[in-house]
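Read-outs throughout are calculated quantities, based only on the coordinates presented, and are distinct from any laboratory measurement. The model shown is predicted, which means the values in this text are computed figures rather than measured ones. Cβ atoms are built from the backbone, for glycine too; each structure is taken alone.
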Structure 1
Amino acid sequence: MSAPDGLAWQRTQLAWRRTVLAAGVVALLAVRLAVYRGADPARLVIAAATLAGWSALVVLANRRSRAAERPPSRAALLRVAALVVGYGAIGATLVILL
């Protein structure tokens, strides 16, 4: 049994919202690390990178959720993939700095 198209679109929007929320939590944890562990330049750069990545993800998520009825372009997929890889690298760096 397949779901109506409206439900698929709504699930896509909710998935993007969860993704943005999770990225926001990572950004806030990076800022917390930079503030409470000392304003080391490396930590400040990581905090700024996570906030910039989160901002870019918010923009991409809004564009993607508005265009949910059509398949994503190759450029959009590459941007999302770059953000995911970037967040993975930032996460690994945070683990090393802790």
Structure 2
Amino acid sequence: MNKLKNHWFLTIIALLVICATLYLCFQKGGLQEQNRIQQEIEILTRKNDSLQQILNQQEEIIQKLSSDSFYMEFIARTKFGMAKKGEIGYQFIQLKSEK
């Protein structure tokens, strides 16, 4: 009779441990949720690093434009096609070859 009580007691304890483990793993805020949040944090950290790099590049361009007149002229000429007063601009057109 004593062995039967011990058997039931151990079975109940084992079931409680299994239920507690499943509860901890699958409850809201459990291990799965924590893993998902950790992956999301890693993705957002990489995006943040990428955006910070772009911001640093933009700040460097702003600094160059505000302090380097040669760079400002280069951008005006290449990006916007501007010319100094009195300069004549030429545009080269590539003709399509006949086949």
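Set 1, 2, criterion Cα Rg over 2.2 N^0.38 Å, for residues 29-76 alone: the highest-scoring structure is 2.
Among the shown structures 1, 2, from which was the value 0.60 of FRET efficiency 1/(1 + (r/R0)^6) of positions 13 and 45 (r between Cβ atoms, R0 = 35 Å, to 0.05) calculated? Matching structure: 1. Kindly point out which one of 1, 2 the value 15, 41, 26, 14, 4, 0 was derived from, the read-out being P(r) over Cα pairs in 10 Å bins from 0, in percent. Going through each structure in turn, the value belongs to 1. Given a value of -25500 for helix-only ellipticity at 222 nm (-39500 (n - 2.57) for each DSSP H run of 4 or more, over all residues; to 500), calculated from one of 1, 2, which structure does it belong to? Answer by label: 2.
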